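The structures considered in this document are given below.
Throughout, read-outs are computed from the coordinates displayed, never taken from laboratory work. Just so we're clear, the structure is a prediction, and the values are computed from it rather than from any experiment. Cβ atoms are built from the backbone, for glycine too; each structure is taken alone.
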Structure P
Amino acid sequence: MSDIHPAAGAQIPASPCFEVSIADRVAHIRLTRPEKMNSMIAAFWSDLPAIVEAIDRQSLARVIVISSTGKHFSSGMDVSVFSAGGLGADGDDPHIRAEAFLAKVSALQDSFSSLESCRMPVLCAIQGGVIGGAVDMVTAADCRWAVRDSFFQIQEINIAMVADVGTFPRIQRLLPEGVVRELAYTGRRMSAEEAFQRGLVNGLFETHEACVEGVLETARTIAAKDPLAIRGTKHILNYGRDHSTADTLQQIGLWNAAMLPPMRMMEAFAANAEKRPGRFSDLKPVPGKPL
């Protein structure tokens, strides 16, 4: 499958923060502000969900890989976002300012929630620092791999604030509670080696290039599976994380009762027996806001 870029017909929004390419049914989103440590400026927060939703709604890929450029994956939220509209405007009334702040934070939270809510898995290839808001971002992905000398830091405590765009509800499910509290209270750096030992990342690579290629190879493996089965698996994993075992078992039964695909299973059996890639149709595009 050849690369697809916006100019070649894929309706993916252009962005000063990201570069997008699609090959082998894998969408590769790269952060592209290395000279600014890929800090998350105002455009970042609107462009990321727009790109993810465009890929998802148009069924342009079966897997999304997010990587970065330069020395660091991302230094987190850019200071300019704090002074952007909605974080302290609208007169002197403190309650009006607080309500505006809440609305702004909710919008920022939704940016990373788009990684969870999209129908395909999202994989991250990480190098250098994953700082502040970048921790929120990568913990919203399905899986993470890192270069051996990279690190993770819940930076917000060092600037006298509570991390508020997604770190805590997600990282508490990925790391032991005591470790999360230590990282959150101290603001210390967690090395990639420690992150691997504790299960935050799936594996380590020696170089950035090897990490990106390794994650892309895993993405291609996933993309070769039946996309409907992958869609159902992600749905059930997310559902089970947030619900009881009994509720999740019922949800699995309902999903398979509605969408267990005999013909696609037969194709998977045949492909395995014949040692060839399976021939599976892609998910249909879904309606949404005009691009």
Structure Q
Amino acid sequence: MGIFNFSFCCGETRAELAGLVGPPTAACMPAGMCVLSEEWSKAKLVSRHWISHDVILVTFGLPDSTKPLGLSTCSCILAKFHEDGKDEPIVRPYTPVSTNNLVGQFQLAVKVYPGGKFSQHLKELPLESDVEFKHIGKNVKIQYPFKKNSITMIVGGTSITPMIQALHTILGSPGDTTKVTMLFGNKSQRDILCKDLLDSWVAGCGGRLKVVHVLSEVKDDASWSGEKGYINRELLERHAHPPSEDTLVLVCGPPPMYNAMCGPRDTPELTGILAEMCFKQEQVYKF
């Protein structure tokens, strides 16, 4: 699978990444099958490529080259490294963008922040170096099958990664007829991760996937004719699936998005726009 615009790649790198782009692939595994345990273990950095102006794709090799990662749908793993001279490690959660079809390796899309300790570490880390990873039970997210006729995804920036995992299973599973609408918020056109992949899936899924891009910093971009500003109630009422017992809403983004849409990520109570629209708490899942 792949997630990128290729305008940032060239030559051999471009060809390598092009081989990752393809149709949605259901490679589901149940919880408890991940080859990473609850103990920290090392994985070697195999390759690193820029896939946008501020996002890198990093590929890690698994200790057993004959097995896939074995991660259940939408779940994340934890990564760790120690800063020089510091006792406390830096730990970050990541949802792989690769599926269990990739054997012996897994891939992460990492946004590189100017002051981001982990992203800067991965940006500068020499190839063949080790990074420590683990997977714990509480990081298992909602699992496929989702058992709903329609799903609305509300997404911000690089939080697209668990949604890509979900779309692989929904669109790649024979007999699944679930319809998905994604409202995808970004700053500008160059910030849209997965656009080529999402465009190809929209074109090839027979109307089951709709993607609405919403850009907040395109005031002076005459080439953009899509939605502008931030995801709000008006956009949800116009594009998303309405509240019903057969609808699920998946939210994944920065804290301001959670606060506006559904309430803080770490509180089960449903508030915000989705509550005002009469969605029920059990119909909204905060990643």
Structure R
Amino acid sequence: MPLHPDARAFLDKMAGSPQPDETSIEEFRRAAGALVPGAPPQQVGRVVDIAITGGNSQGMNVRVYTPEGTGPFPVVVWLHGGSFVRGTLDMFDAGRRAFTKASDCIVVSVDQRLSPEAQFPAPLHDGFAALTWAASHAAELGGDPALVGVAGDSSGGNLAAALALMTRDKNGPKPAFQLLIEPTLDARCDSPSMDEFAKGYILTKSQLVWAYEQYAPNVPRDNPLISPLRATNLRGLPPAVIVTIEYDPLRDDGERYAAKLAEAGVTVLNARIAGMLHHFPGPDLIPTSARLLRELIRGK
């Protein structure tokens, strides 16, 4: 469908937003707040910040959102987006509250380390540390220890998908599900939608190429832990929800990954949000993602 008028207005408003090759990384990080449309924070049952041990054995913060009502609830360990280089717990607070309320899940929002200061596999190890912590503390959080999964949006979706691959072959907790929202899945950046929306839609192909250089500068681009779409064996992965956005350079990679998972015998539920942009996903993204995750969990 055509670009939604609200998405068009946001696109016009953000015209000239800095690209990383045009500014310092500090300014690029400061500009990120403008790309998260403001929304009043919704009330949930409880929100608490907790310091845990990260992937480098140092302190790392997580923010735990608990829905109203009586558990045990599914637990979603959520790695945030931001081209691997930016993003904070506060920036995504409204979205995590909205998802907690819509899904009736506990959300563990992870403040993973950022690149280029911390490069592959450091943020992935932070995700593993957060998943390990959530799995061992699920019951005391009010969660169901049998329903602890991973989630991520954009570059956080890359980390969540890679975490599902890594834990399949590693001692430690295995995610019960994976929720990938507009995920970054292929460091080669060569899909048709990557070229169709390479410029003019805020998130650009050149930004994505740059982001991978910050995150994994010396890693082969077909390594499945930075390019899950390039994995040759997807069998045994947890059931997945994958949500893509129509006017997004990442769209085709997410949809191709959904198809590959299904071909490998993995249960997949997927949807495309029509008429929207990567940074302006519209009001349907969270309800659709929450509905599909509830459906996936009911079917387990």
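Quick one: helix-only ellipticity at 222 nm (-39500 (n - 2.57) for each DSSP H run of 4 or more, over all residues; to 500) came out at -5500 when computed from one of P, Q, R, so which one is it? Going through each structure in turn, the value belongs to Q. For the set P, Q, R, ranking by distance in nm of label points 7 Å out along Cα→Cβ at positions 23 and 271 places Q highest. Computing distance in nm of label points 7 Å out along Cα→Cβ at positions 143 and 159 across structures P, Q, R gives 3.2 for structure P.
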